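What follows is a set of structures for review.
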Structure I
Amino acid sequence: MSTSVLERSTATRAAVPAWARTLALDATVPAVLFASAAIVIGLHWDIAWHRAIGRDTFWSPPHVLEQVAAAVAGLFCGWRVIYTSFFAPQAERDGAVRWWKLFHGPLGGWVCIWGTIAMITSAPFDDWWHNAYGLDVEILTPPHVFLLLGMVSVQLGAMLMMLAEQNRGAASRRSAVVFATSMGLIVLMVATMVYAETGVANLQHRPAFYQISAALFPLFLLAVARSGRVPWPATIAAATYSVIMILLNWVLALVPATPMLAPIYNPVTTLVPPGFPILIIVPALAIDLILARVKTSDWVVGPLAGVVFLVVLLAVQWPFASFLLSLEQPNYLFGQGYWDYTARLGPWTTQFMDVPGYQYIRGQGWVGSLDSAAMARGLAIAAVLAVLSSRLGLAWGNWMAQVRR
């Protein structure tokens, strides 16, 4: 009996059409990469929509793009699981992650499927929330948090699928570049999540900007630098973030928009772009150089990379933020000087905020001088956070270098 079952199983696998196998093995990777990019682009589009128009529905174009991206990731990964579980050769099933002793699929595919479920189920939850409590007063409402977790899961799943493709067998340069690019999309998502505290040039002279940047970006840049199998992986990831941000600035600033929710203090005429990306591409280049040339313990490389990240970021971002505020507003090329329709424009738009030693006095604007001691204490905290983030990034990268499923 076992022989006849094996024969039927072999015949079933052989009967799978070539297009079905291609769809499962070759189309899933580009599909989830598209989903990862579309999710974060849709999120920026949605933010620009809220900043310029205010009122939206579930069927607004940014929401549709995000949900379509979730569906694409879930459907393609779902078929990959079905194919691997019931039609693939035994060797392919053995190389996959098993669930419920019946279903087999790549680790990244399972994460994408969970993210898809979270994103799609958050939609009616969000609609109920609006009907019960009205428009969002806070961004981080329960349905939005659930949606955000789903978005991040899809992006992490996509990255893990690219990682496994890179690590299996003889990795091609193309698969390694795609993996670094997928990590760049996650960097873009992380930057978007902390945009309110870091994304505006007016905030980029305060200690909190460097503390947040040091706590987050080295984690991902060191991870991809350690696990990537292509030259300059951290630079590729940072370049992906930078290029998409610049393109978003240029495109969104050309889309007509009219505020539809009072109060309107700034009558904008286009969607509000996010602004120029943080210059993390420069410290990312330094990280790649360190990992390529310093061959010693991670307990040495981690602190070195963390401190270098902070020093280089401070050296390039501090004067660049000053340059951005010196531009005439709005400036299309650099995406500078675009403000929400609810903003009361004034001299504050070209001044730095929350800098130690400065305070805002009505009628006088920002007065005072830089408190060097307070700034030094803030940067010391940022240095500690950068060291911890870098060491965790190396540990994460070491784990990712072993992922095959």
Structure II
Amino acid sequence: MKSIKEINFNGRKVLLRVDFNVPMDDKKNITDDTRMRESLPTINKLLADGASIIIMAHFGRPKKGGFEPELSLQPVAKYLETLIGRPVQFTQALLGEGVAEEMAKNLKPGEVMLLENIRFYPEETKGGVALAEQLSKLGDCYINDAFGAAHREHSSTAVIARFFPNDKYFGFLMENEVRNLEKLMQDAPRPFTAIIGGSKVSSKIGILENLIDKVDNIVIIGGMRYTFTKALGGKIGNSICEDDKMDLALELMKKMEQRGVKYYLPSDSVIADKFDNNANTQVVPSNAVPDGWESMDCGPESCKMLREVIMSSKTILWNGPAGVFELPTFAKGTHEIAKCVAEACKQGCFAAVGGGDSVAAVKQMGIADEMSYVSTGGGAMLEYLEGKTLPGIAAIKD
């Protein structure tokens, strides 16, 4: 598989799939342009080569089929102009009306156009072959740089690649994601520690099961740890728990023991008498939470344990917060993990961070650049860690 850095796209019309599904405020101002900036290396490379670029992207979840003004990519087109320093051609006309097709046909080297929200076509999310073929006629090669949508077998993310058997590539963002994920799951330096959090065990079952044969340590944090604690006979008060997953939790711990994987559960917790940033708090053993109280974060002893495990690791995968990260009073455990992982990276550890709250934590603290790898795709990364084949990746590699 050739990298696009080895190819000159001069004079070519490049169909580029990106993830520009960015947050906006009520006035359609983009409030976080991270996803757009992450595709700039690919866009700038193509422009430097003298390519013309037809960009495909989605925004939101259209439900009607057809054009929906509130989900138009027009604000994204205007913002993209400021990022690349040149005009971006855009029309709200959809394929089949002739306008977008004519614009793509007349696009000159060094020019950029953005197609309207690709999800305005119901066939997109169904993986429609006819739509993929229609899109393929707009360009003469295809580049996928949308890792955030790589787990979807959609027309523009996977099916379209069939029409470019010898001219399909990963963009720099996708290439970086694939390279780092493959290193993480196939060639990770040992000891390898996975720190897995989140509110529910059910959302992380696949990851835990797939990691057992690949890691040396698993640290279970966040609300999901209380399903494990209760399964072991602990008192958890009003802490979140999936009672129907306690047998599974016991089974997972047994598998870890059988495979020689060390697992860690936080020994103490910061608890609160209500789910509120200004609630009354105290620190108690994690298996002795009083009735009427609920766990909100890791306690100080647990933070010490986390630090010891992290600093003794050569590879770290961190997915999920330590507690109720969105409330500042209960963000300390998550922040402590972030600081320790950054410190470990400075000592040569390879650390991958993925999942909304984990990524938000390192960005909020201004240390995202200190991590070895911060994934751009929450759902895509989760499915990869579960051992699933991602259609957007397979379509380019095939």
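Tell me which of I, II gives 69, 43, 37 when you compute Cα extents along the principal axes in Å. Mind dumping the intermediate values first?
Numbers: I: 90, 57, 33; II: 69, 43, 37.
Corresponding structure: II.
Taking distance in nm of label points 7 Å out along Cα→Cβ at positions 82 and 106 as the criterion, which structure among I, II has the greatest value?
Details: I: 1.9; II: 2.9.
Comparing I, II, the top value of distance in nm of label points 7 Å out along Cα→Cβ at positions 82 and 106 belongs to II.
Shifting gears a bit: 19.9 is what came out when mean count of other Cβ atoms within 10 Å over residues 114-121 was calculated for one structure; which of I, II is it?
Structure I accounts for this read-out.
If relative contact order in percent (Cα under 8 Å, 6 or more apart) is computed to be 19, which of I, II is the source?
Attributed to the structure labelled I.
Which of I, II yields 4.7 for distance in nm of label points 7 Å out along Cα→Cβ at positions 122 and 258, as computed?
II
Please state which of the structures I, II yields -10000 when helix-only ellipticity at 222 nm (-39500 (n - 2.57) for each DSSP H run of 4 or more, over all residues; to 500) is computed from it.
So the calculation was done on II.
Each value in this text was obtained by applying a stated rule to the coordinates, not by laboratory testing. Not measured: the values here are computed from a predicted model. Cβ atoms are built from the backbone, for glycine too; each structure is taken alone.
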